[in-house]
Structure I
Amino acid sequence: MNQIKQDNQAELSLKLLLPLLAAIIAISPLAIDMYLPAMPILAEQLSTDMPMVQNSLSIYLLGYALGLLFFGPQADKHSRRKLVILGISGFIVMSIALIFVTSIEQFLSLRFLQAFISSAATVVVPGTIKERYGKDTAKGFSYVAMIMMLAPMIAPGIGAVLLLHSWQLIFFALAVYSAVILFLAYRFLPEVKREKSVVPVSFLQRYKIVLSHKKSQLNIVSSMVISLAFFAYITAIPFVYLTVFKVSEFEFSLLFAINVLALMAAHFINTRLVGRKGSTTMLKYGLIVAVIFSSMLVLANFLQLPMVYTAIAVLPLMGSLSMIAVNADALIMQEFTRESGTATAVIGTLRFGIGALAGPILAFFYDGSALPFALLMWCAIIIVLLCQLPSFIKHRD
């Protein structure tokens, strides 16, 4: 009877923990997506041009990547709960400071710091999921991602509504949301008890262990490069829909939300099938879909077809990207026990580091159309395909 009661308590605890972890992870998508509709107004009020404001996204991703690089090994040595509290507290301070900026230089500097400190909170999440789910890590990742995806789905719409008052209200809302999550984390987030290492492992040694792990190297590259495709979408899609196809802000928010629904659907499908099929097979399914629809996206924009063809291609494409990413991450995390925080840092640093390149790459190849965006996504997916071919062949054998 006591064992049944303990099992029920553990199941209840897990059900409460997953939404909390998702809410912590959602801080960055909210910070990235909520201010997208405000970019033109920010450019005007901060006396700068649109490309400079768009680069604030790359600055945020760079800050987040460097933050993961620093805080990842700390999560393997120190209290994860304290790191979460530190990260969210710092995010709140920077969000409030952003309300009072008067120049683009101040805005970019504070966005960098906001991203850097917030990574202390999010870096602990994958390791926590791995410890709770074990061999079903991919399922845990998908559950958290599915809940978390509500953030980018509603963020541009919330941003558009708050923008009716001012762009400053967007960052005030981010501070309020983070304060609520900080209270919940302080109240309910459990501390993880870990075994003490017999031999101390240095900061750099932890990275050497992860990066030299041959079985994970191609999955790490795949996770990194698929993120280039994802951030190409995040960076370019306001321009593609609002400028190239000239949709309204409301239509843009609706199209963005529909694509996030595709991401959530992909994660739901993954939770249903990954336990039986395995992460390698699910990654393969996602990659097949990605190759097909990224090719369709390139063709639609090369032929300058109406917007509906781009929208139809992007919908399953975004779902496939999420399926590739979550299963690649699960395959990586399953290889590490003591270095889960460092592995998360490697994934995140490479992911957001290359994501920061999406803006400059798109700016370099800018031609006023959506074709560079489509080609960048296609090239990234082909690179992932080449990385995964050895694994697919070995898995089939």
Structure II
Amino acid sequence: MSNQAHLPWLADQLAEWEQGQLRRRRRVFSPLPDGWCLVDGQRVRNFAGNDYLALAHHPQVMAAAQAATTESGTGAQGSALVCGRTPWHQRLEETLAHFEAGEAAILFPTGMAANIGTLAALIGPDDVIFCDRFNHASLVDGCRLSGAAFRVYRHQELDRLRDQLSKSANYRRRWIVTDTVFSMDGDLAPLTKLCDLAEQYDAHLMVDEAHATGVWGATGRGGCEHLGVEDRVAVKVGTLSKALGSLGGFVAGSVELIEVLWNSARTQMFSTALPPGVCAAAAQSVTILQTEPERLPQLHRLCTLFRSALAERGIVPLENSCGPIVPIVVGTPDRAVDLAARLEKRGYLVGAIRPPTVPTGTSRLRISLSLAHSAEDLLHLADAIAEEFSVRCCDPP
């Protein structure tokens, strides 16, 4: 029995979520090599994670983490500002700055902390932010925390953004904030058009490359490199926990930008720094990405193969999705949960994404592809999806 005071309304909230198939339950996931995992003890193929380049179990990455941990211990023991910025942190920041062709870089404990801390540090109540409707929650939360006027647009409807920008001359600064790859839709932001609008209306563009770093661009720097707009973007945030197989977030840019964030980004200043082993692992992942550039085209060939296999079986992913995020909209939460459960019984773990993560009526299966998956794996998964759709509902999406 709990020794804490009882909050009677919590049971009502849980019951409401339960009724709408919106209650999330805690499960135990044990990552395994080669794209497998254990889910509550069941061994399944992992098509829900974001380890796009299959680096989380790479022998060189794990060896780097082990060596740093042996030398420096399991924790940084303090915030980076006070005593936590070890040589491993310095090395990773220098590696990231070089990789991103920037002058300097700064680390954050997570990608969410990077977005929230950067937005709140650079933007204030006299400014206005234009935030994409489908941005990650960390961008939305950071925009709100900044205290700036908050405007929402959809990247499919840039005429609205243009109209909003044209009426914003009275603000101190104008900011456009966007993901480069939208995590639940899998599509790319129209970065060239956003840069054009930013330049036309004297606005600054901040982008989050979380699902693009290591996936898009000739060298893997992300969507900005892929679309040729790196020199037109004011602030670029990256993540170490997806294609790079580690943990943390970062910003790379000018010395002045990094110094301002070092002195004012609260999520960095008041958080214990990343463990040294995590930094060593991330630095090694960047090195592998740079020395093995063939990983990117290999990943995209798998993505093309899987989408073609789905199409041949009458399954159409969300329009404009591309790369390793493959969303299949099924409509209602109960259908998404049921289909994901059926696939799990067959040995495939996929995400069942429901509101509030996605808008009402657009619950979906979110399939994440990785270099750990073989072509045979993808064809078998496409077969399983098509068969389960025929069982669960007569019409695929």
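Here, each number is a calculation from the coordinates, and none is a lab measurement. For clarity, every value in this text was computed on a predicted model and none was experimentally measured.
So relative contact order in percent (Cα under 8 Å, 6 or more apart), computed for just one structure, reads 22; which one of I, II is that?
Going label by label, the one that fits is II.
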Thinking of I, II, which structure, once Cα extents along the principal axes in Å is computed, gives back 61, 53, 43?
-> I
From I, II, which structure was Rg/Rh (Cα atoms, Kirkwood Rh), for residues 130-265 alone = 0.94 calculated on?
-> II
Which entry (I, II) yields the derived value -0.36 for log10 I(q)/I(0) by the Debye sum over Cα atoms at q = 0.10 Å⁻¹, for residues 66-185 alone | I
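Among the shown structures I, II, from which was the value -12500 of helix-only ellipticity at 222 nm (-39500 (n - 2.57) for each DSSP H run of 4 or more, over all residues; to 500) calculated?
Matching structure: II.
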